[in-house]
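Each structure below appears as C-alpha cells.
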Structure 1
Amino acid sequence: MRTILGSGGHRSTTVTATLGSLLLAGVLSGCGSGGAGVDGSEGSGTAAQVCTAGDISYGEVDEEVAAGEVDEEALVVYSGRSEDLVAPLLDMFTEETGIELSVRYGNTAAMTAQLLEEGDRSPADFFLSQDAGALGALGNAGCLTTLPEETLDLVEDTYRADEDNWVALTGRARVIAINPELVSEADRPSTIEDVLDARWAGQVGIAPSNASFQSFITAIRVLEGEDAARDFLEALVSNDVQSYEGNGDVLAAVDSGEISMGLINHYYLYELAAEVGAENVVAENLFLDGGGAGSLVNISGAGVVSGSDRGEDAQALLDFMLSESAQSYFAETTYEYPMVDGVAPPTGLPTLDELEAPELDLSDLDSLSATLELINEVGLT
C-alpha cells in the first residue's frame, strides 16, 4: 500500500496554474480550422454506427436539462462534467479554432440517458463523461463512432475502449482516506475487505449516491460477481457504515476525526488542501495494492457521437482535450491523472504505472442500473 499524506511537512502538495498560461503557451495540434465547421464525419473514424433511440440502459433523463435548447448550428457538446470545470477549456478551444460550441451540461448518467433516448435524432456531436461506464453504455448502443488510430495511440490500451470508440482524458483512483490520529500504522487497511473489520464499526464513511462509489461497486460485480458485491455491501451495513452526501463530505468527516476512514477518490484530498492549506489537513490517502476493486482507476473520457455531421470538428475537440496543455490543465486544476505521456501527474501522487489497478475493460462498468438496484436492496439509499 502507498500513503500520500495531507498534513504540513508531508508529501501532499497543491498546485496552481492559470488556464491562459497553460493553454496559450502551446500550439494545439489536430484542431479544425476556420470555424465554419466541416460537414461529414470522415475525421472521426470509419465505422458506420447507428445509435438506436429509446433503449435507456444507463441512468435516467433529467427532464429540466433535456428541455434546454441547444444551437444546432454550432458543435453540440453533451457534458457530464461540470460547467465550472470544463467551460474555460471549451472557451479556449473556440478561441483557438473558431469553432463555436453549444454545450448541454448535466450529470453523466442523465446526459447518457438523454443521448440513448434520442438516438440518431440527437443534436449531440461530442460526449464528455466523468465515468467509463457511461461511455461503455453509449458504445454498446452504437452511439459513438470509431476513433482514428492517431488519437487512440495517445492513450494507453487500459484507458480506452476495446472497440476504439472512446478514450480516457483523465484517471481517477480509488483510495481509502484515513485519519492517522485514529488509525495506527499497524492497523491501516491493506485490502478493501479490511474496512469491514469489527474494530471499524461506525468508523467508515461512504457516499452511496455518488457516481464514483457506484462505479466501485460495479467493479466488484464485474470482477468478483453479484454475490461478492452484495456481501460487501451487506457487510458495510452490518458494520454501521456512515453515509454522506458526497465524497467531499466523507473526507471532511475523516479529517475532523468524526470517523476514522472513508472510501473516496484520490483528488478530494488535493481539493481540501487547496482550500484550507496542506498544513491544515490531517487526513491521508491510502492507495491499496493487489489489483482488486479497491485499486480501481476509473476515468473521465470522451467520444464522437455517431451520425454527427460535424465529425471532423468533434474530432478536433477530442484532440484538443488530449493536447499536452489541456492535459496539464486537468492535472493541475482537478488533480486527476493525465492520460498523455509527458504530462506529469499532480505532485506527490504515485504514477499510474505504480498503481496496481485491476485488469478490467472499463466499458464493462456500464451496468449502472443493476448496481443501483443492489445498493437500494441493502438499504443504502
Structure 2
Amino acid sequence: MAVVGELRRYPFAPFTGDLPGELLAMIESDPVSRVLLPDGEPAWLVLDYANCCTVLADPRFSRLGTVPGPDEPRDLNMDGPAHAAVRRVGGKAFSARRIETYRARVQEIADELIDDMVAGPRPADLISGLVGPLPVRVVCEVLGVPVPDRAEFQGWLAGLNSVLTYNSMEAARKLWDYLSRQVTAKHEAPGDDLLSAWLADQPEHGLTDQELTVLAMGLLRGGLEVSSTAVGLRALFQHPEQLAKLLRDPDKAAAAVDEILRYTAVSSMFRVQVVLEDLTLGGVALRAGERVMAVPWVANRDPRIFPDPNVFDIDRNPSVPHLAFGYGPHFCLGTALAKLEVSLSIMTLLRRLPGLAPAVPLDELPWRHDRVNGGIESFPVKWQEVQ
C-alpha cells in the first residue's frame, strides 16, 4: 500500500476482474474518503449507492467544473440547458424503440463474427473475435461510416480511451477531422444513417454542425467496446449453476444481462467530477473546487440496497436500478444498444458454440491497464465441435 502524506493511492491495487474485499467493506465503513488518484491529484472517493446517486445527479457536482462561454459548442459533458438540448437529439436516436429496429442487423453482425471464430484457429480469442469488433461495426453502420474507411476509423477508436494523454488527444483530433468531413459530405449527399438524420432535423433542434460533430464524438466514446460481454461470460463461467440456469431457460437473458451489469466491473475507476460549492456529503464536508469520483460498480454492491450483493444471481429482481449506466441527467444514452449487444452476443455464443468454456484459468486472463475503461485484454475460449 502506497501512502503519500495521509492519502492512500487509488486504486489500491491493479484491477484484475474482482472488486477487492477491502473496497467493498468501505461501502459501509468509509463511503466518502479522500484518496490520491493516478494523476497524482487528490479526490473524494464515493462508494455507497445513495451518495453515488447524489454525485451523479446533483447539479452541485459538474463534469467540467467551469461555466462554458456563450460561444462554446454545446455537448453532453455540459450541465443544465446546454446538456439537455444535445441530449434530446441524441436520446431520440437511441430510444429503446429505435434500438429494437437494429436487432436484426446486430444479430447478423454477431453471426458473421462468430462464423469467423469457428473458421479460425483454436482456441479463439473472444475479445478480438467478437467483443471488440461488434460494437465498432454497429456504430459505424449507425453513423454511416463508409466501409472503406472503417479499418482506419477503428484504429482511431482504439486510441480514444488510451491512458496516455497524447495518444488519446491525437486519436480524438483525427476522429474530429474525419467526422467534420462526414457532416459536410452528408449535407450534399445524405444517406440512411444517424448523421444524415440529425442534419435533416437541424431546423427543428437547432444544433450546429460543430455541435453534431461533438455529439457523435460523445456517442463514440460511450460505445467503443461493450466489455460487459466478456466480463459477463467470465461471471457465468465462475458460477456454472447460473450458466446452467440460463442455458435451460434462455428467456432469462434480459434478467441475466441486468445482473451481469450490476455484479461485474471492468475497472476500479470512473469519471472524475468537480464540486461547485461547499457542501456536505455523507457527513463529510466538501469544498468548492475539490474533485470527487463516485464509482458505480462499487455502489452496485451496497448491501443496504441489494440483498446479498456479492452473490451473482440471474434470478435477482431488485426493487431499485443498478448504476452500471450511471444515474441522473448524464445517464448513458447508449443503454438500450449496449444491453442489446451484450444479450445477443452472449446468447448467440452459447447457442452456436455448445460447451463454450474458457481455454485458460479465469484468474490468468490479462486485464488492460493502458486505457481508461479497462477490460479484459484477451479471452481464449474453446467449445465442442458441432457434428
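Please treat every number below as a calculation from the coordinates, not as lab data. Every value quoted in this text rests on a predicted model; they were computed, and no experiment measured them. Cβ atoms are built from the backbone, for glycine too; each structure is taken alone.
Below, the figures for the structure above:
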item	result
With mean count of other Cβ atoms within 10 Å over residues 276-283 derived as 13.8, matching label from 1, 2	2
Identity of the structure behind -9500 (criterion: helix-only ellipticity at 222 nm (-39500 (n - 2.57) for each DSSP H run of 4 or more, over all residues; to 500), calculated), options 1, 2	1
Parent structure of the calculated result 1.38, given that Cα Rg over 2.2 N^0.38 Å, for residues 60-171 alone is the read-out and 1, 2 the choices	2
Entry that produces 62, 45, 35 once Cα extents along the principal axes in Å is calculated, selected from 1, 2	1
Structures 1, 2, by relative contact order in percent (Cα under 8 Å, 6 or more apart): label with the highest value	1
Winner on mean count of other Cβ atoms within 10 Å over residues 124-131 once structures 1, 2 are ranked, highest first	1
Among 1, 2, structure where mean count of other Cβ atoms within 10 Å over residues 108-115 as derived comes to 25.6	1
Given 41, 25, 8 for Cα extents along the principal axes in Å, for residues 292-331 alone, calculated: source structure among 1, 2	1
